[in-house]
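Bear in mind that the values in this text are calculations on the coordinates, not laboratory data. Note that the coordinates shown come from a computational prediction; the quantities given were computed from them, not determined experimentally. Cβ atoms are built from the backbone, for glycine too; each structure is taken alone.
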Structure I
Amino acid sequence: MGKKYKVTCPHSIEVKREVGDFVTVGKSSYFRVDEVITEVLPCGVTSYVVVNEVPFAVDSGIDPQGVEVKYKHCGKTYYLFPWPKVKI
């Protein structure tokens with residue numbers, strides 16, 4: 001693939017965090033979970049795998065240079081298009 005696509009993932013992911021304390025009983029210790037917090041955060045990764053290099057036909061009305069990618073972190077698919085070259 002000759003074009004470079006470098007975009008962060010626009011999808012959101014659900015992240016669970018455990019809040020608690022380390023407890024020592026005798027000679028053994030363990031992590032006691034007091035609360036589990038679930039947050040929705042932006043994925044934001046830039047690593048992906050190209051799933052389909054030609055998802056759109058030339059006469060479809062959508063830029064035929066677009067590619068369909070699957071982000072490695074969240075596993076969701078997205079379409080990437082090259083930036084247009086504009087002279088200012």
Structure II
Amino acid sequence: MRPYKITYLVPVYYYTIQLYWIFDPQLTLDDSLLHVYAGGVCVFVALASVIINNFFNRSIQNRATKINVLEEMLDLSMNIKNKRADE
């Protein structure tokens with residue numbers, strides 16, 4: 001299983017915030033960065049939901065198209081067999 005490349009942004013986001021907290025001498029606690037974490041998580045979850053929804057919608061549409069083509073092929077073959085049987 002290969003992860004989507006966009007999922008690599010999550011650890012990069014978190015560790016960037018942690019590095020900011022480590023190297024900022026005025027921040028003694030990371031409580032002020034909690035809102036940044038929460039906002040980022042909300043954005044990532046919303047983005048992941050949209051991407052997954054689009055992926056499933058496309059696969060359902062492709063599957064429906066393939067089923068329609070298969071049904072048309074089966075109908076044509078049945079019609080040809082019926083015509084041959086009638087002759």
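Here distance in nm of label points 7 Å out along Cα→Cβ at positions 27 and 59 has been calculated and equals 8.0, so which of I, II was it run on?
Derived from I, not from the others.
As an exercise: distance in nm of label points 7 Å out along Cα→Cβ at positions 35 and 51, calculated from one structure in I, II, equals 3.7. Which structure is it?
Details: I: 3.7; II: 2.7.
Of the structures listed, the value fits I.
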Handout entry: Among I, II, which structure scores highest (criterion: distance in nm of label points 7 Å out along Cα→Cβ at positions 43 and 67)
Key = II
Fill in the blank from the handout: Computing helix-only ellipticity at 222 nm (-39500 (n - 2.57) for each DSSP H run of 4 or more, over all residues; to 500) for each of I, II, the value 0 comes from structure I
Handout entry: Ranking I, II by FRET efficiency 1/(1 + (r/R0)^6) of positions 11 and 75 (r between Cβ atoms, R0 = 30 Å, to 0.05), the structure that comes out highest
Key = I
